[in-house]
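Structures given as structure tokens follow.
Readers should treat all values here as calculations from the given coordinates under stated rules, not as data from a laboratory. The structure displayed is predicted, hence computed values, not measured ones. Cβ atoms are built from the backbone, for glycine too; each structure is taken alone.
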Structure I
Amino acid sequence: MATFCKYSQDLKIEFEYGKTEYNEVRSKLHEKKREQYKLLLQECTAFETHIYKLLMRYKLK
């Protein structure tokens, strides 16, 4: 998660002060980061669901 926070900060700095051209290579890198972030969110959701199921099982006993 820290990697994505750092990437977000880098994007903000680049937007404000950067002179790097937004080209196809940069676009592909950004799309790759977006896919990684979406996968991380799916894994977090699955983990939360698993924990809640375990808690419900122990609560019912």
Structure II
Amino acid sequence: MEINWQSDPQATTPLYQQISAYCRQQIQQGNWLVGEKLSAQRQLAAQFNVNRSTIVTVLNDQC
């Protein structure tokens, strides 16, 4: 799974919502498959260049 995401520092939208929107977009565009296994939280945090707690919030927000 390739991640080419950059935060928008000008946005008033929280990072976790920006990441959630990016993930939904990747699925809708067919770049990621529904049900595809995600990387570990620490690896996702490194790929998105955010704190692991932000990734936990993203994952909890999607459930």
Structure III
Amino acid sequence: MDFYDTWVYREVLNAGWFVRVLVWTILGTNIAMPAIVWFVFSGQPPFKRLRERWKQRSRQTGKA
């Protein structure tokens, strides 16, 4: 049986939408990977200091 003649290859794996989803998933993973690695190795979120500053400012201004 020739794999390239199957319905799965012709209609799913070789479809434009599938290729675009695959490319965007890989691109998004590569862009997010530095933050993911930082979180794994440090044990804390990469923007923890910014969040703490935002919380302090919201407490000072009285906003929730």
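Determine which structure produced the value -22000 for helix-only ellipticity at 222 nm (-39500 (n - 2.57) for each DSSP H run of 4 or more, over all residues; to 500), calculated from the coordinates; the candidates are I, II, III. Working through the options, I get structure III. Here percent of Cα pairs over 20 Å apart was derived from just one of the structures I, II, III, and that gives 61; the source is III. Out of I, II, III, choose the structure whose coordinates give FRET efficiency 1/(1 + (r/R0)^6) of positions 8 and 40 (r between Cβ atoms, R0 = 25 Å, to 0.05) equal to 0.10 when calculated. Going through each structure in turn, the value belongs to III.
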